[in-house]
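Multiple structures are listed underneath, in structure tokens.
We did not get these values from a lab; they are worked out from the coordinates using the rules stated. Bear in mind that the values here come from a model prediction, so they are computed numbers and not experimental data. Cβ atoms are built from the backbone, for glycine too; each structure is taken alone.
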Structure I
Amino acid sequence: MIFILLVWRAAACAGCGCGGGGEPVAQAGPVPLPSSPALTGDGVKVGTFLGNYGRRFYGLGPAPDRLDLLWKVDLGSNWSSGKYAEDKNSKYSGSGWTGQASIVVDGGKTYVVASSYSYKLRRIDAATGKVVWAYEYDDIIKSSPSVFKNPSPTGPDDKYIVVAGSRRGYPVKIDDPTVAPLRAVTFGSGKELWRLPVPQTKNYSRDCDGSGFFYDGVFYIGVESGWFYALDPLKTEPWADWEKPVIEHQKLLLGDGRNADHKDDLALESSASAVGKNLYIASGAGHVYGLRRSDLSVVWDYFIGADLNGTPVPTRKGLLLQAVEKQYIKGKGGMLALDPSKPAAKATVWFAPTGNRKIGDWAGGVVGSAAVNDEYNDGTRPRLCAFNGVDGYLYVVSQDTMSTSTVAGPNREKGLKTPVQVAKIWNGGAISTPIIVDDSLVVASYDQRVHLFDIEYTESEKGVDGALPAANGDGSYWTVSLQERDQFFAGGGFESTPTVWDGRIYVGCRDGWFYCLGDKP
């Protein structure tokens, strides 16, 4: 197993708050890189969507050799309202986007915290699949739960705190004053601590799909109505019949006149990443925002125009990898690399387009997020990026080696650099995020399968077709290929992102089940 954390390029102004070329402003100190968890010992191991506030940690291996079914939990199903009042209600089963499970080790035992479409957030014994507790929301839960260690616990019950969001409530109307989809419960028993009311805005939704994170006493989270919050999750005040957390700062992110064609489709569905002194989050209004962490002021604003659902993923080299959906744009969707240390108008680094294909409400592009091998690379391997396209393919590309050809951008900008493509493999399409752990790639997709690939590196030479340099710049070059090791076939498509922990893979499915996969003895 290779696992190493290197110092991120914070000095290159990515977190300086310059805001596209303005003067730096005073703000809170930079967020350090998350510390690497250990397989042994108690603690939060995978604490939020894509692991932590760096959004590029997917668990610890080894990955299993096979995808045998070790146990499964019946997640059930339930009803939810349509997007608009005139839409029909629908019944949803299992778990969906983003739906990645968190991992906590407590008292020497490993537990999984998983959301579901049956309104229930569950704590599950990872060894047996036994449900320890289930907390019931008022609607389907799409967000990946976030878990953090309570710095001031009152006892073993609230030693860890779990926070997750749901849709607004079924069959609650959009203007109901009691809509409060973001909840916090204790890890010990699932007891509710607080719920956050979400104000109605000109956006169509009051749901909460994103996953927040806790840092230095503050919980950061965006909700679909467009509000981004810095909460004190340890202080509450009375609200209606419940408690609500104290709001330290808030910022409304609903775009500007450039996204008039979106009308009320302005949802803030992605999760925020922390880089230096700033937070970065993508908006359905078509913007990637950089927010000053100290007061949530917008200090960087990159406009794409598409409906953006994927979380911006920071790389070790200081780029943001942003998924672009094919909606409200003239060109294709795909994966966009941005340099937030530069003014927004000059921040485009490269673009990897995907094909157009209609699935449900999507017309192409990337709905999930990027996966990178940065946290599993000691520098001797090339830097890779993987993502699932709505067009039916899994893509793996180089992070920093460009093709000799160029491509048109999301808005048909001419002559954009595009990375060398390592692999393009049919998987029926997916909105989940693939994950890389060590030299393994795990993909859950609409073909009703979980795919387990080996990432194979063959030593090569500079100039050889497809050869990529090692990340440490030692002069070595490698060709990269994927070999599928195993598949697991389920009874429905996968929309949730998998988690790997100590030889097991955990993932929910739209067929109504949550699966634990690995090697049977």
Structure II
Amino acid sequence: MPRLGRTLALPLLLGALSLQCGEAQRPPNVVVIALDTLRPDHLGCYGHARGTSPNLDRFAANSVVFDNAQSAAPWTAPSLLSLMTSLYPSVHGVSTFPDPGAMSERVTTLAEVLKSRGYATAAFTDGGYAKRQFGLGQGFDLYPLNEGDTPDEHASNVLHPSRLVPNLERTLRWVEEFKDEPFFLFFHTYEVHGPYRPPEADLQAYRPDYREREEHERLVAVIDRWLEKREIDADGVRLILKHKEHCNAGNGPEQEGLYQKLNEFGIRTSDADIMDFWRDLYDAEIRHTDRELARLFERLERSDLAENTIVVVVSDHGEGFGEHGYVGHGNALHDEALRVVLMMRAPGFAARRVSDVVTSVDVMPTVLELAGAREAAPALQGRSVVPALRGETLPLAPTFSHSLSRKDREGRQWSVREGRWRLVWDEEKQMATLFDVESDPRELAEVSAANPKVTERLLGLLRAQRDIDATFRERASGPPRSYELSPADIEELRKLGYMGPEAPDPSAAPRWLPLPRLGR
């Protein structure tokens, strides 16, 4: 049963984090690297065989790798804020798509705690829902816009050229400037997020015959013919659909009438040839991202930082490729969307694998304990997993997630994962579905009828968490504040595939999620 106060592990011996050669101790640096939309099972260190991630694999080989880490939400805004606050989306309040508002300033972030202890703090993100104004900026000395952007104008193209390289370059410059004092660095990239636009050479690693220019010319010809003459065949529809996640094809004027043709020809987004192309694009994006990250890992591994730096590599959520009839992320509460990358490297801890189920809200209390700052923490919903870093088995504890919530359908789906079991509660249908992740890792067989006691127990955990969330709202948070998306915000989110041509309705003020009813 979840509780407000969880038993804390014994504090980490400060000697494990001391500097060598008799130098005076100082707090360890903290680096959090957030890789948007990255599924663990597409990395070599989590079992993928395609050679996508040699540098992440090398990092993992010297780190504590969590094999069953879960996200608090399967989309960026709420998941990143849960990572940085150790509060679930139903508590920090930034949860409603596409205009989630801004987190209450009553909430205390990881950056605020570390800044209060003398850390220099900086965040370098690729924008989108990782911008400061949703609440992520609390506690950071520096949280700049991307090159060419202003508060009123979105100048950079998130499709091409990539923001990853300039983002890394400014990050490395900042590290050099602040390397001689305790620092907290938050680095985020949208590179793996759709639309997938990897360098041609990376895609050719999986599709040797692919030629970007020829493919583009074919695509333009098909779209022009469709717009001018309203003529298109099945191959043309497939070509547009295949490039929907590559260059946003099908999301412009050519969208009108296209899906009627899709039905006419019996084409589905989940068709194997389309999904295979999207997976290849996705893996090519990972390959590109991994290659660029090598520079950041190399800098963090030099002796002047490695001996006194905590590094966390994490993804905010995964990505669906038709596993449950769903492509992308946001609405699915299954492992392809909720299982995330989580690796931690800290001085004094040996590399190991951890099979215990943990959650993104556990990152903040863990980092604070490693940094010797646990006593400065506010009310947190996660637990420190430092015992797992030492090789101890963690007590069984449930993790909770909430799906993308729209203003017209708030609080629709909730999930609780405990050990081998995942329960998904559909608030709209007032119905629970149960999956045995151990025997059915793809979560295809619904087994609630065969396991009524397990179903009722997990519903009880969800009821208890509902009451805990209500208490935490009073203790540690406040209602989300209004933040109206600017035209520049909307244009940027459109390029990331978050929304179509319609502007979001700003009329309704943001509010906390309605907590699930669940009976009793």
### Task
Tell me which of I, II gives 2.4 when you compute distance in nm of label points 7 Å out along Cα→Cβ at positions 82 and 266.
I
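Looking at structures I, II, which one was P(r) over Cα pairs in 5 Å bins from 0, in percent, for residues 66-313 alone calculated from, given that it came out as 1, 6, 14, 18, 19, 17, 13, 8, 4, 1, 0?
Details: I: 1, 6, 14, 18, 19, 17, 13, 8, 4, 1, 0; II: 1, 5, 11, 13, 15, 15, 13, 10, 7, 5, 3, 1, 0, 0.
The structure behind it is I.
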### Query
Can you say which of I, II returns 18.1 when mean count of other Cβ atoms within 10 Å over residues 322-329 is computed?
II
### Task
Taking 1.9 as the value of distance in nm of label points 7 Å out along Cα→Cβ at positions 50 and 498 derived from one of the structures shown (I, II), identify that structure.
I
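Going by relative contact order in percent (Cα under 8 Å, 6 or more apart), which of structures I, II comes out largest?
Working: I: 16; II: 28.
Evaluating relative contact order in percent (Cα under 8 Å, 6 or more apart) on every structure, the highest lands on II.
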#### Entry: mean projected area of the Cα convex hull in nm² derived as 22.0 - corresponding label from I, II
I
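For the read-out helix-only ellipticity at 222 nm (-39500 (n - 2.57) for each DSSP H run of 4 or more, over all residues; to 500), a value of 0 was computed from one structure; give its label from I, II.
Attributed to the structure labelled I.
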